[in-house]
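These notes open a run of structures that come right after.
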Structure 1
Amino acid sequence: MTGVCSTTNLDLVKSWAGEVVDYTREDFSKAGRVHDVVFDTVGESGLSRSLKSLKRGGFYVRVGGSGRMSAIVGGMLRGMWVSITGTAKVIIGVAAAAAGDQSFLKGLIEAESSGR
């Protein structure tokens, strides 16, 4: 698992990710890594850049974002097109917190780290 974060969060992300990219120093989409899933919680990386590091047919999941409404709607339409063409499966939405979410994600991260 590769985590992408700012310099400020390197230590935190290193505690659960096997590899960490500091986006203030390196563009993760040009690093040559290929992933099954890109989980974007901020929306800064963008769909186009994320697709460069995503395996064909992989998942791009965006649960947050910022920007103007026109940019958000445009991203959703591009995501629909990408999903239709089979380049990737795009899931975009607003996350709603529910009891147990953090524990569930922690379990997934721990399972990935231990190779289960």
Structure 2
Amino acid sequence: MEKILIVDDWVDVFKPTRKILREDGYQVRQVATAQEAWEKLSTSRYDIVIIDTSEDTEIKKGKCLSEILEESFPNTLRIGWTAAAMYLTPSDIRKYHHIISKPVITDDIKKGIEEGYKRMND
């Protein structure tokens, strides 16, 4: 069973999404900040980390969560989601295996996971 960590401060908004992903066989945990995510990642392995790009903040030695994930957990799928995709720079986009635009529906997440794995394995 794959484990997903969602990093987004809109905890209540994603309750239905977490429920559907659990019904599809994923173990899902949500935290509100990058620092909380790092604490979870320090004690437990996650297969997929979905990060609200506005929460992808510096947590250690000038590096943001997605950069630390890339270095420390290279086999973890990194998906970014954002309401402001048009403002992401190429360097922002490279931090993730896939980007999903908000508002997010569960099918977008499922497709993002599939597309992210394809990109990760290319």
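Read-outs throughout are calculated quantities, based only on the coordinates presented, and are distinct from any laboratory measurement. Computed from a predicted structure; not experimentally measured. Cβ atoms are built from the backbone, for glycine too; each structure is taken alone.
A few points about this structure:
- Structure responsible for 0.96, with Rg/Rh (Cα atoms, Kirkwood Rh) calculated and labels 1, 2 on offer: 1
- Top of 1, 2 by distance in nm of label points 7 Å out along Cα→Cβ at positions 37 and 61, largest first: 2
- The greatest value of mean count of other Cβ atoms within 10 Å over residues 5-12 among structures 1, 2 is that of 2.
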